[in-house]
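Structures incoming, each one as structure tokens.
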Structure 1
Amino acid sequence: MPEIQPTSSAIYRRIEELPEGLTGEILDGQVHAQSRPSMPHGLVGSVLGSELVGPFHKGKGGPGGWWIIHEPEIHFLHDIAVAVPDLAGWRREHMPKLPTGHRVEVVPDWICEVLSPSTVSRDREVKLPLYAQYGVQYTWVIDPATRILEVYQLDAGAWIEIGRFTGTDQVAVPPFEAISIDLKGCWAD
């Protein structure tokens, strides 16, 4: 007997039914759930987000013109291809109004994934190709364990590394090259 494939709404319903404290994604037709991140992971996302919100989201000390959102639920295909990156950003010219619900169906201009031991292969092998497939222009991958930030730009459908930064480096790279970010503040010591 052939296997019956669930409809997209049935797949998405599995995400909605996850216990509190779990975040769900639909990647390559499969539901993936993960618990809340570790404290070093959360610190990196919080610090990086705070560095970007003032100058890019609010326009304080920078050009403004962006939405910078922590853990948005991005529907690349409604209820079929759903990712929850650690941080994402949209130029307001591409998304003039913030959606009122929890779903975002506009492709971000920038995504940042903070690596955890339990998600590193999914982030690199599944989510990065998904982001390229749907045209995200910039992706940052930051690893709290190795203290490395990798910066990628989409070029002809493939990721090109345009920067690699470590430890206490000052970072001024696209799409946020208007400011310098001190990586030292991202680490737990």
Structure 2
Amino acid sequence: MPLDALPQFIHQHYELHEWRHASAILERDFPGEWEDIVDVLSRFRLCQSYITTPGGRKSAVSNWIDSSLFDKGWRETDFKTAVVVDDRKTDSPTHSVDCFKNKIAVEIEWNNKDPFYDRDLNNFRLLFELRVISVGVIITRCDHLQKIFDSLGRGKSYGSSTTHMSKLLPKIEGGGGGGCPVLVFGIKESLYDTNC
């Protein structure tokens, strides 16, 4: 039901998937974080310049979403985790989360190699089991954006082995996130804007 509570704009411009009632938990237990994510995704546009300008360490898409969430108090976060058995401590490091606030973790996977999904889901699983996060959110791209990349001569930069929806869904459905509730937003071509 809470997926239905998302604004029509989100339904129209994002492909939505969830596991283990992620949207219900987010909407009911974390309304501020739910509103932050909805607001940022409602304002996002896939600018042509984001595609035509070669990326560096972080893509323009990831940078825009990260920055918009950071403006709302979200932070990139590292967690120091360890296992203790009979006073013997063994570090068990996790990967940093792109955006974290009040037990909600958001990863933006715009154009990485698809093993990054495994890393994100494993991180969600571990942090959920440690009661650090309650929901994991992944923002990625829909497969059909490839037509736009090809038309701009950038198709090779966004190849089949990079992060897109059809690479993510089998990993989640195969249990990659363990018991962690996961909510996925896929950026559709209707968000593409040639004027920016």
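Nothing in this text is a laboratory measurement; each read-out follows from the coordinates by a stated rule. Owing to the predicted nature of the structure, the values given are computational and were not obtained by experimental measurement. Cβ atoms are built from the backbone, for glycine too; each structure is taken alone.
Per-structure values
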| read-out | value |
| --- | --- |
| Structure with the greatest value (metric FRET efficiency 1/(1 + (r/R0)^6) of positions 59 and 147 (r between Cβ atoms, R0 = 30 Å, to 0.05), set 1, 2) | 2 |
| Given -4500 for helix-only ellipticity at 222 nm (-39500 (n - 2.57) for each DSSP H run of 4 or more, over all residues; to 500), calculated: source structure among 1, 2 | 1 |
| Structures 1, 2, by distance in nm of label points 7 Å out along Cα→Cβ at positions 19 and 163: label with the highest value | 1 |
| Which of 1, 2 yields 29 [relative contact order in percent (Cα under 8 Å, 6 or more apart), calculated] | 2 |
| Comparison of 1, 2 by FRET efficiency 1/(1 + (r/R0)^6) of positions 43 and 171 (r between Cβ atoms, R0 = 25 Å, to 0.05) - largest value held by | 1 |
| Structure responsible for 4.0, with distance in nm of label points 7 Å out along Cα→Cβ at positions 67 and 179 calculated and labels 1, 2 on offer | 2 |
| Distance in nm of label points 7 Å out along Cα→Cβ at positions 83 and 123 from the coordinates reads 2.1; which among 1, 2 | 2 |
| Label whose coordinates, when P(r) over Cα pairs in 10 Å bins from 0, in percent, for residues 35-106 alone is calculated, return 19, 45, 31, 5 (choices 1, 2) | 1 |
| Comparison of 1, 2 - label where Rg/Rh (Cα atoms, Kirkwood Rh), for residues 91-130 alone is highest | 1 |
